[in-house]
Structure P
Amino acid sequence: MNLIDRIVQFQTDIEAIRRDIHAHPELSYEEERTADVVAAKLTEWGIPITRGLGKTGIVGTIVGGSGSRSVGLRADMDALPLQEHNQFAHKSRHAGKMHACGHDGHTAMLLAAAKYLAETRRFDGTVHLIFQPAEEGGGGADAMIKDGLFERFACDAVFGMHNWPGAAVGTFGVASGPMMASSNEFEITVTGRGAHAAMPHNGIDPIMVAVSIAQNLQTLISRSKRPIDTAVLSITQIHAGDAYNIIPNEAVLRGTVRTFEMEVLDLIEAGMAQIVEHSAAALGASATLRFKRNYPPTINHHEQTLFAASVMREVVGEENVRSNLEPTMGSEDFAFMLLKRPGCYFFIGNGGGEHRMPGHGEGPCMLHNPSYDFNDALIPIGATVWVRLAERYLAAG
């Protein structure tokens, strides 16, 4: 593994920053303390900063040489509304909030790269360090873009990295094209007519209508879209009624739709509207659909993906880079950045959880799990990849 010795030398200092951030998690658009920590370190290292993009976002800018090319490196900063089960020293000090997705580690890896890049400046152009808020459902990437991210900080390409539990430390995964799915949510409200449960003929049972809608919606996956088009439609909630002997007036279904292609998403949303309306009408009820598109699919650009994979191989070796990774139906708001600029989003292996010190929770070290913890061994690996990516992208012509 070809790690940068200087980064390894100050790894312990960056680990301390990471664990401090982990101990003080902040939810989407509340990352004031985290942003203060990031801003203080960048300023200490002589890196000019701009604050306030997307409310709590920060951009640090490092210039080397006189080249006109520029590149953006992005890390997310927010935590999740989750009660941590770990009991080690850097566990969350805020009840109901936890860094259970490793954004503390993503911030740390980019800070480590920033420190080294500021010290050496062995590139010809500009590196923009993008510390983004509100990835966890808040659309912080989109908020930064709307605040003028790419107008104020020109990026010829932009790159993002996320830890991946279960993949070995020292490995990377990436794919050209779809990397992660779109994220969309829906709510269906069925209105019937309440009645005594012993006399159902006097009412219109919204629960049975909801069941019919739930079954019919799956035909969109099995019969409406092409079999080779990937999509998931999951109903995750059905709420109705308050008593065992009363047919309620209303039933509500909620869930999510995930696709890799916007055309497939358009088809599913239109089909859902028809099924909801007509399934309810066929049973004498009425129903409404609220469909919300959250994050578009994360689509990697081919040229930038090939480039990023070559940098990963330079650092960890050919055998430790999987460049045809199977996409995941999870979602990521880095997708908004890839709609505006060419770039690539990739995974870095977080290991199987063996790194967790005594006091960790009994659950698995998986994303969005209360027993998760970022693996600090990734800091010099991820930071080295960030540095080499910037140096090579901005290599003197």
Structure Q
Amino acid sequence: MGLIGIAIVALLSSASIGYLTIRLALRYKLGIDQCEASHKTHLHIVPRLGAIPVAGGLVIALRAFTLDGDEFDLDALFLAVTLLPALCIGLLEDFFQNLGTLVRLFTTMLSAALGWWLLGAKLTFLDIGFLDPILATYALAGFGVTLFAASGVSHAINIVDGCNGLSSFVSMVILAAIAAVANVVGDTFIFSVSILSAAAVLGFFVWNFPFGRLFLGDGGAYFTGLLVAELSIMLVCRNPGVSPWFPMLLAVYPIWETLYSAFRRMFVRGRSPGSPDRLHMHSLVYHRLIKSAANRNNPRLQSLQSSVAAMYMWAFALVAAVPALLFWDRPDLLKLMCGVFAVVYLVLYRNLVHFRSRRLLLLRGRIAPVLANTPG
């Protein structure tokens, strides 16, 4: 059928499974999101089982996709086994919503350990002067860094899953960029899996954006985030010409959001780094720029406003992806762009927190009335 045909299969399979998931979850009250939490941006009842269509669409596509020889089939099987623990622990949280943060963290680390063993997804070079000799000399150090990085990206995708279409769009941008560079360096496996993964996420996206009929949930975020992490690490390991700072810049928005959120909660507010709040960048954009009083009892309007907030945040993923694609083999420029992103993020964040920008206030004044007059 060819890669394009199988990608269409992934998209249609994911979208079809998503439809069935919505119908069954609502009928039997399975995996329903608790919309009463203070940091939520929706009022309606929504299943948080997006992992099912994303994983289902990808598995169906990988099964249908065949290449000459058995290497692709074996790698695809190993990838599925690697992702399974993260998928299962996330789905358990989505169904029961009572698992501790450490349990989920250690389970995603287990997935990363399987990737180290089965896929050879090992970080032994980061282009950081003092750290590279340690990673090259001590396998245990590289193992620990790999687990920390892969599980960190998995949880970072979950952190930015706060508005309709946000984490799924960010993931699709990252996967598409990985596919582009994999195609340049001739890595057929990474290229094919990235394309099929993006198609499976797109099948979920049509139910998530703009009306929020299905949420990605912890299972979907962990699964997609770990998929992004494993493909990124494998791309760097298998292709020495690709800088490890290429995937770092690609995912700099969710990574920096996670690091800054942990710092802010621990050292500014004196709270646990895993405690939820309404001070993520996407939450501030939603509450400070988009949300209006008219949506207080209007679920459809609130869902649309959540989607508009996500569209603002899409710019972060796109702005990071462009220089990453241009300079994928230039670690000096990639590091510089990561630093620039961090500075710009902090400036924008402080403006939103303290309402220091008149333009932001004026923007809210223009957006809110338009969405308030949206039918439905």
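Values quoted throughout were computed directly from the atomic coordinates according to the rules given, and no laboratory measurement underlies them. Everything numeric in this text was worked out from a predicted model, so none of it was measured. Cβ atoms are built from the backbone, for glycine too; each structure is taken alone.
2.1 is what came out when distance in nm of label points 7 Å out along Cα→Cβ at positions 112 and 208 was calculated for one structure; which of P, Q is it? Could the numbers behind the result be given before it?
Details: P: 6.2; Q: 2.1.
Only one of P, Q returns 2.1 for distance in nm of label points 7 Å out along Cα→Cβ at positions 112 and 208, namely Q.
P, Q: which one has relative contact order in percent (Cα under 8 Å, 6 or more apart), as calculated, at 25? Please report the intermediate quantities before stating the final value.
On the way: P: 25; Q: 22.
Comparing all candidates, it corresponds to P.
Quick check for you: by Rg/Rh (Cα atoms, Kirkwood Rh), for residues 96-319 alone, which of P, Q is greatest?
With respect to Rg/Rh (Cα atoms, Kirkwood Rh), for residues 96-319 alone, the highest-scoring structure among P, Q is P.
When Rg and Dmax of the Cα atoms in Å, for residues 48-143 alone is computed for each of P, Q, which one produces 16.6, 45?
Comparing all candidates, it corresponds to Q.
Which structure, out of P, Q, was helix-only ellipticity at 222 nm (-39500 (n - 2.57) for each DSSP H run of 4 or more, over all residues; to 500) derived from, given a value of -10500? List each step's numbers first, then the result.
On the way: P: -10500; Q: -23500.
Traced to structure P.
Could you figure out which one of P, Q the value 44, 23, 19 for semi-axes √(5λ) of the Cα gyration tensor in Å was computed from?
Answer by label: P.
Out of P, Q, which one gives 4.7 for distance in nm of label points 7 Å out along Cα→Cβ at positions 88 and 240 as computed from the coordinates? Show your work: numbers first, answer last.
Numbers: P: 4.7; Q: 3.8.
It traces back to P.
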